[in-house]
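**Q** Take a look at the structures below.
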Structure P
Amino acid sequence: MLPFHSLPIARRHFVQGLAVGGAVAGFTPALLARSTAASAAELRGTEFDLEIAELPVNFTGKRRVATAVNGAVPAPVLRLLEGDTVTLRVRNSLKEMSSIHWHGIILPAEMDGVPGISFAGIAPGETFTYRFELRQSGTYWYHAHTLAEQTGLYGAIVVEPRGPVAAPDRDYTVILSDWSDEPPLQIFTNLKKLSSYYNFAQPTAGDFLKDVRQLGLGKALDRRAMWNGARMSPTDYSDVSAATYTYLMNGTPPAGNWTGIAAPGERVRLRFICAGTATFFDVRIPGVALTIVATDGQPVEPVTVDEFRIGPGETYDAEFTMPDAEAHTIFAQSIDRTGYARGTIAPAPGMTAAVPPLDERPWLEPIDMMGAMAAMDGGEHAGHGMAEMPPKARHARTEYGANTDMRVDYPRRNLDDPGAGLRDRPWRVLTLADLRTPNGDPDPREPEREIELHLNGNMERFIWALDGIKLNDSRPLHFRPNERLRVTLVNDTMMSHPMHLHGMWSDVEGPDGKFRVRKHTVVVQPAQRVSFRVTADAMGRWAFHCHLLYHMAAGMFREVVVA
């Protein structure tokens, strides 16, 4: 038999998984992964005992072992109350060190759960007690800060606001994730050997003939020459694809059809959490408009859209009124269009609706490689709010070395671009420019200084870095206590990077320098420059990294010290 990597594309097509979710035939009920249409278990209160342990699962027809919390993948939903002090005793029953990071929660540095920075990690057989006060409300999540995040160690956190609120009739957490039967270390090793190991959508002779028919011979040749000259792939959206991934919704593969119940006329809130380790998802409910009311736990001025892109680490709260007594599909296709997660919102269990076909995978465009220079050349997707060419980017000396194979001299500053694959939609797609935090800038002080970092790497060697420097070779970034500073990120690559700063908020600015929205994970699109303000009000050592797990592991990570 041919190795999996060599199978024809028809046989390598996206795996929908088992209809019974993660259950393994013959395993005792205590060892079964969560069933298909059931909501995740919820834990409420102020004191919790959580156990990290192995769990036999079967998402694809093959028996594998996941990393679970209290016997569940995803882990139980933690329903907490703003203002409470919570105590979480986490026992590690694995054979290796583990940890839990409370993503987006503002807490003391020693409670953050990042091995090697916040603490030493939780040794096998040991229990670590996390204790912190909840100074916020909203949708957050928790996950391992190790490769165990890929194998199932993630769960939702809902912090209810203290005081009266207008609650929806139905309230569901929807965790999107990517499962592989391969161990995460094997995936990482494969990428180090060949960065395109899981990318089978390389340009073909058939694609060229299609371009000739649509564009003409000259433009088709020019298109090929541009990408060949840059030594880049126009289909390089994700490092890992459905060649190995099965995409899950609340721990359920597409064939399992996770279902949330809602009657006609009921107001529904879906709290989307992207726990994908290497996957951005494009989310929609065909025929149902979604009103985005929060991102990363923070309320935003409501904006109604038909589709939105969510990156690893991000959360979006979407509300809608159940329009009728029919079933409606929750469709979340991967950014590279190789697979999807799928569920249903319906008045009763067992109902289904049509599942949209996967989109054709579009090519990345010149704007995704050259930024503002391509936009100002008047191409098909030029502009996007750009009125003039921005100043030429500054590149650090360290970016001119073996760790960097691409630099963007004129990054675009626009936030109104939904991103490659979403630009030609006939419906409204959310952009970063649509998001507004109510009541203005939480800290109106002007930044005292600016730190600029370039997101880059060497694709052939699968090295990811900041300013051309991997974590192991870097020095910490130092923030002065309580200063207001500007962090500017310039993406020199053709992949989007969800950048997560621990312990402090990232207050995103528009191209005009004015405050837009408060986030804890900021997605920087290809060839884009994005700035956010930070109030350094959290003493200690913190992580700052790309939330694509294998990019973080390959070096796109810095330590931040506030002291």
Structure Q
Amino acid sequence: MAETMRDLLLSHHDSDRPAIKFDDEVITWREFVVGSKRRASAIHALLNDDRPRHVGTLLDNVPEIMFALAAGALGGYVTAGINTTRRGEGLARDIRTADCQILLTDGRYAPLLEGLDLGDVRIINVASDEWDDLVADATPPSFFPERGARDPFMLIFTSGTSGNPKAVRVANSTVVMSGSMLADSHGLTARDVFYLSMPTFHSNAILGGVGPAWVTGGTMVLARRFSASRFLPDVRRYGVTYMNYVGKPLAYILDTPAQPDDAENTLRLAFGNEAASKDIPAFAERFGCKVSDAYGSTELAIIVVRTENSPLQSIGEPFPGVAVFDPFTGTECPRAEYDDSGAITNLDECIGELVNTEGAGFFSGYYNNPDATNERLRDGKYWSGDLAYRDADGYIFMAGRTGDWLRVDGENMATGIIEEIILRHPAVSRAAVYSLPDPRGVGDQIVAALVPRHDAHLTPEGFQAFLERQDDLSPKAWPRWVRLAETLPMTATNKILKRELQSEGLETRDELWERAEHGHEYSTTSPGVPA
């Protein structure tokens, strides 16, 4: 049984099935493995063994990114996925943090590196004659350094929604295990066609896309970047049967104009994390497929799985040891209690931090950041930074990040619960709930930034009427301000950057509504000015 990514690759060495499809290019598994060996040899000759054997990639989803990942697996060095949306000092910081000796990039991203303090890094343009010559002239060494199952395959940075991204050590065994579990649980085989449109510098693409594709020897269809409008044409063009996603892609796709033949396609399964509960059945029905949404994080220290019995709003059932703890008392939180309307009556007590009480799980620590590692691993537990609660049956429900607690008129609120309620509105595609300081100087006031569906129209009166019908919405959880936006600031992995919204305050060209301090009526304070 394969234990490393190298094992997986070599098991397909003699296969002439397609490994990669990109535009009109087709690369077989045999060609993929041979080409990766040559690239591994070229890199091996350039690495200094007195320094960490780390090679960074600053590339879109193009064939060279797959070759780079495979070359790292075969060559026994660590690939560091560098976020292509980072700029300036943030980009330089990530490259330095990862201790990259070499950075593979192309003409699209090389200009971003000019003038940056990258340390002692050799930059190689993989679209250049220099790289072609290095690969063509490469002589395979007699051996490559061996890598064990627990040795790192990659350094993958966290999304950075709550601070500077941190580089997570992702072990070979973690990717192999994830790919094997997905293949086994969903019946994936070499006949499946995997649509890889999420960025390969993120764990979802590696654990949910590359992993099962390498396990099965299926075909990887590369989309340079995610595009909602290109999704269905790509599925039909390449015969895609499986896609992975993270964040809001389902919402983006659902916000494209529906056609009567949308379900006439080859897609069988969409697997991912963080889809809104209303988008899961809507996507499955519209495109005639199954959607499997699970809790996920780059650290992979906590596992929660959905089953057919899980409530739709829940992320599912926790593995043994996973619980919700009060971070201040270090004790487990009581289960949520509900009134007849479905509102939680013990919000202050039942919401806590999602933890692994048995330790780090598959988390191997953050590279070059012991303080952040120690912050996650306290008192023999892994603390996720995610707010959650459990119902009487033990199912887990998300409530936001630890920084998403609000306090309004002396009452604690969790933004995730408010967002889930607002997203019930059929005209709302995406929503972000966050806080601004109460003008009176005490506590918070709630802001809801909403992106309406392309074919919908929201009015202050209609939104007020909708909130009045939500019996489980606390009167204090009504947003003081509502911002109507065409888009929301996002990370490269489709997660909303609330800190950017908070930094803007009420200074926006978007349409803005305000609710009277002691009433329910909304009035327009800013009609929205075209940018």
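Values quoted throughout were computed directly from the atomic coordinates according to the rules given, and no laboratory measurement underlies them. None of the values given here were measured: they were computed from a predicted structure. Cβ atoms are built from the backbone, for glycine too; each structure is taken alone.
**Q** Where is mean count of other Cβ atoms within 10 Å over residues 132-139 largest, in which of P, Q?
**A** P
**Q** For distance in nm of label points 7 Å out along Cα→Cβ at positions 44 and 484, which of the structures P, Q scores highest?
**A** By distance in nm of label points 7 Å out along Cα→Cβ at positions 44 and 484, the leading structure of P, Q is Q.
**Q** The value -7000 for helix-only ellipticity at 222 nm (-39500 (n - 2.57) for each DSSP H run of 4 or more, over all residues; to 500) was derived from one model only; which of P, Q is it?
**A** The read-out was computed on structure Q.
**Q** Ranked by mean count of other Cβ atoms within 10 Å over residues 252-259, which of P, Q sits at the highest value?
**A** Biggest value here belongs to P.
**Q** Mean count of other Cβ atoms within 10 Å over residues 92-99 computed as 17.8: which structure among P, Q?
**A** Only one of P, Q returns 17.8 for mean count of other Cβ atoms within 10 Å over residues 92-99, namely P.
**Q** Continuing with the same structure: For mean count of other Cβ atoms within 10 Å over residues 116-123, which of P, Q scores largest?
**A** Of structures P, Q, the maximum of mean count of other Cβ atoms within 10 Å over residues 116-123 occurs in P.
**Q** For percent of Cα pairs over 41 Å apart, which structure out of P, Q has the highest calculated value? Working shown, then result.
**A** Numbers: P: 17; Q: 23.
When percent of Cα pairs over 41 Å apart is computed for each of P, Q, structure Q gives the biggest number.
**Q** Assign the value 4.0, calculated as distance in nm of label points 7 Å out along Cα→Cβ at positions 108 and 492, to the correct structure from P, Q.
**A** P
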